[in-house]
Structure I
Amino acid sequence: MSSSGLSHVTFIVRDLDRMEQVLVAVLGAVRVYDSGSDTFSLSEERFFLIGEGDAATWVAIMQGDTALPRTYNHVAFHVRRDDLPALRETITGLGLDVRPPRSRVEGEGDSIYFHDHDGHLFELHAGSLRGRLAVYSTAASSGDAVG
């Protein structure tokens, strides 16, 4: 028995409206559910879809107390490389904390890293697993290191 894939991602946030603004403005999320004052789960919650059709990602946000340490634990969303400059402007305009990029091997894809208001780290990545593995394979065979 094995998993057939990702079901959903849940973020605990202090302010549902503020997080919804981030999801909609940066990721193009569409809200598909709002519990209002009902609490079928642990607290008030909203569900969003990011992407299209059967490949859409279900993201849930729940009202709660957050005290997250800032680590490299993150969720990454695929974006088009050409969209990165406009996305960086949107993220900055929302007052989010844009992080410096990490060292990369040439060709593995470009990214923007940012923390939301509650400390969750997001990555907007213009690349693919297939592309990254090809670059790593080439770098490993030539002795190149990340830098």
Structure II
Amino acid sequence: MENSESLKLGNQICFPLYAIAKEITGLYRPFLDELDITYPQYLVMMILWEKDGYTVNHIGEELFLDSGTLTPLLKRLESKGFISRKRKKEDERVVQIFLTENGKELKQKACDVPAKILEKINVPIEDLMELKTSIHKILNKIEK
């Protein structure tokens, strides 16, 4: 006999995760529109603001994106003048991504985005950090 209870939306762990990700990403939209970038582009820029010159493969691993998704995203950032793509001299198959001056300047404009998001969410930071820790534990189990 089948267990139809397992198919109820309210019993799914994936749905609240999907819904909160969608809603929080939506909160970013007006702030990122001002910067002329999308949320996935913002994620790439945050990686590069931490350390310039990462390879496409490294960025893809960090963001859980395949090259088919990441390459067009990088091309759009390059066309906006925020990054440049360069092939490594030692191995031309490897492409590194570097911030342009505009990309470095964008960091200063983006500095207030996290605080604006926290204000919009209006949940104690401790609760958000606990949620983040729990999600990372699950994500690490899935990756193995």
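Laboratory data are not the source of any read-out in this text; all were calculated from the coordinates shown. Owing to the predicted nature of the structure, the values given are computational and were not obtained by experimental measurement. Cβ atoms are built from the backbone, for glycine too; each structure is taken alone.
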Subject >> Structure from which 12.9 was derived, mean count of other Cβ atoms within 10 Å over residues 78-85, options I, II >> reply: I
Subject >> Test item: helix-only ellipticity at 222 nm (-39500 (n - 2.57) for each DSSP H run of 4 or more, over all residues; to 500) calculated as -7500, pick one of I, II >> reply: I
Original post:
Computing mean count of other Cβ atoms within 10 Å over residues 38-45 gives 12.9 for which of I, II?
Top reply: I
